[in-house]
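Novice: Below, each structure is written out as structure tokens.
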Structure I
Amino acid sequence: MRYGGPRLTSVLLFLVLLVGCGTQGGPDPTYRPTESVLEAVSVLRLHIDDDTYRFPPARDFTGKNVYRAVFERLESLEEIHAAKFQSGYLTAVILFAKGRALERLGEYEIAAQHYRRVTDLDSILVDEARRSEYVCERLSEARVTQPEPVASPQEALHVFDRRAALLEELLEEVGGTHYTPVVREEIERTDVERARYYRARRLLNPALEAVALQQYQRLVRQNRESKFQNRHLLKLGDLYAELARDYAHRFPPPSLSFDPATFDEYAFGATRLYEAVAHQDGAVEKIEAARKLEAFLAFTIGARDATLQR
């Protein structure tokens, strides 16, 4: 009896393909869902000391903010394996890790609640959780410190100064820990809110234009090392551009009341800042700055041409 031939070859080829499909049909292990708390916590621990004030937060293989990704995966593990976690043997670890992720997302009040729950457990994490709860409560307190809607410009300035002073004091307390970039981010957020506040108030009171400019200049000066430095430069450039357009609207270029020197002061500030960002290779704001510069230059050319019609 003969064995082999085309028929046997076909059968063997089919078996090889069948085995190959069986081994390669599963998902790539890299992209499988997180299957253990240890896996999620280890990723978080790897990035807990990252300087997120100077550099953007790390991203995982899916492109998500690593802190948000870890928090969501821990939430999913708790939901999927609820029965396994009923014994409580990992409760403190999960709560503590979620607190660490939440504080990097700016959710200080919720993070403090997680740390507070850890302090009620019998765990070696209690002391550190108590310290973290204190820091997050201070950060949350600063976040809600806002001027009243009816506050005068001077009263509002006092409120922002008090908020900044609280954070500067906290920065000294946490020096040398992973909280340093977290507090610096909150100080920067205070500077941003103060600048935006006076930018909005100037629309109701043109006398605050100088204050608004001063606050944006302060924002840029105080946060030279921030990952948002280019964004702050663009915002200051936008304010200069707004002032130039507002001035040309109040005092049309053909009129005798139009002062070219005043207009050029605003215009130069905007173009200088847009150019500074537009010339930074690799910056994500480069294209935006170039487009804003192009549009603003077109406006200034039109305004200067109008002055020749006087």
Structure II
Amino acid sequence: MYDLVIIGSGPAGLGAAIYGVRAGLKTLVLEKNPMSGGQVLNTYEVDNYLGLPGINGFDLGVKFREHADKLGAAFRETEVEAIEDLGNKKVLHTPEGDIETKTVILAMGAHHAKLGVPGEEELSGMGVSYCATCDGAFFKNRTVAVVGGGDVAVEDAIFLARNCTKVYLIHRRDSLRAAKVLQDTLFTLPNVEVLWNTTVEEIKGEDMVESLVIHKEDKQDELKVDGVFIAVGIHPETAICNNLVKCDDNGYVLADETCKTSVPGVYAAGDIRKKPLRQVITAVADGANAAVSAASYVLSN
């Protein structure tokens, strides 16, 4: 019987592991992928993590895992297929057998929807980004494109317009889905141009993004840009828990700043949790809060 099992070993899961071990909990981290670190492993450069400006995302992920290893957190590579709530005991079903624990931290993260076009994977982290808040500063005084038409895409375009010379917002329809207040702000910005009824067919470049092949009304064209921010959706990894804990309409787990979910002894940390800002630093903070909440639960039960 473990005191705490953490599902996922991105920044949230590893932050939780560190705080769990330091709280004296018998802690196990489960990770389905061969490496810990989560999405940050695929980030070329992280320039907004406190104290480590400009660190390579892969290196940051490795440092997080090394810290947890040094403190003695136990890790197991396996996939959780289901979670069963038996009151003061939770049972995690895996291909290698069942794992019993007093508390669980859900830290499976989320994944960004992809365009699925040539060049997207090859240039990811080299001008292709899924987070304007994370990477926008690298494109100061340059030309970029944002792909999407919802709140996140419009917010990204507004954010990028503060520092970029030119921002193209590429949307496949003739109207945006974003909130009217966001649209009103967007349309006042002189350096933002909306390309309506337009799709991206290819992302081109050698070592960095150089242009986009776009398609509109049976016509193909090439748009010169230095970077492209893809904002066509984010999907939380909640398949194993959406029938266990309460989630919002988009699938994000509902949990407050203590990371408590609707089920006692089950906590949610990082990108899987409904919150306004999803960054490495907020994921680590969630992990800390979740582990402290779990420790309090174990002591009182």
Structure III
Amino acid sequence: MTDKIIEHWFHKPGKHCASTALSDLMQFYGYDLSEAECFGAGEGLAFWYIEGLKPQRMMHYRSEDIEKKFFDNIGAGFAWLETDREDEIRQALVTSIDKGIPVLLRTDIYYLDYYKSKTHFPGHAVVLWGYDLEQNRAYISDTERKGLTACGFGTLIEGIIHGNFPEGEHARFAPVPRPDISLQKKKLFAKASASNAAVMLSPGGFEGYGVKGMQLASKKITGWKDLPDWEWLARFAYQVIEKRGTGGGAFRKMYADFLEGFSNKKAVTLMRQIAARWTDISLVFKDISESEIPDFSMVADMLWIQSIKEEEFYKAIKG
């Protein structure tokens, strides 16, 4: 046989790649965790202000390693396999599927043939459920797409090799066997949200992270007008808040859904307000990208106010 697909694979289309993948895996193994719950349990909220990559100025809103955080928090073992050798990746994927173990993958959508993308976007999580070696096809579940999606096996491996962020780090993928855990949702969610809040308030060595990162972005963003690609920077900023798999509002809408399951009404309401404000900020970025003269002063003010609102939320949820 040259093909194999894991029986009873599971995929429910979602909003964000990693949280959808985590929920698919947990549902496959019989644990009832929604996408929003997986996002929150993985301490998914973040803010990054980054210079020097591509695009040369950017902001991101999701934590770096939600996948490992999630498995650590639920008490399951997890470790990324790291290699850039195509033959090693292929063999590891085939071996895992032959054992009936799905594989969590980080990819760059630029290399996934079904996207036909002209833009690199690494860090995109999908789950491998099967393969057909004769046809050189892999079968994966991917965020909002229904059912299993067929992808060239070679292009998938290329996507894995270039799939980590920032570019240049080793490829990451992880077979995920059945976790042996006892879920206590409210305890798990409260602990994860408090930990997430603590990091957003005191991020450590990187000044562009968390609440302080928002304040840094507010100070620096008016300088974007002097950059030759300011239109694209503004457009990308809009997309990353509202369009590129965030579920809207820079992941804050999804986080509010997570809070609904265990937190108080005040916290949920505040997070929904924060999410709506991020959507407003995204629309200002969109307007800037379509204007003839760059003016980032309004969004600078909005970012500063947003940092105050988010700080208020994190202090409350941290307790």
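Please treat every number below as a calculation from the coordinates, not as lab data. Just so we're clear, the structure is a prediction, and the values are computed from it rather than from any experiment. Cβ atoms are built from the backbone, for glycine too; each structure is taken alone.
Novice: Of structures I, II, III, which gives -23000 when helix-only ellipticity at 222 nm (-39500 (n - 2.57) for each DSSP H run of 4 or more, over all residues; to 500) is computed from the coordinates?
Specialist: For helix-only ellipticity at 222 nm (-39500 (n - 2.57) for each DSSP H run of 4 or more, over all residues; to 500), the value -23000 is produced by structure I.
Novice: Another question, if that's okay. Given a computed value of 16.8 for mean count of other Cβ atoms within 10 Å over residues 120-127, which structure among I, II, III does it belong to?
Specialist: The read-out was computed on structure II.
Novice: Assuming 27.4 is mean count of other Cβ atoms within 10 Å over residues 104-111 as calculated from a single structure, say which of I, II, III it is.
Specialist: II
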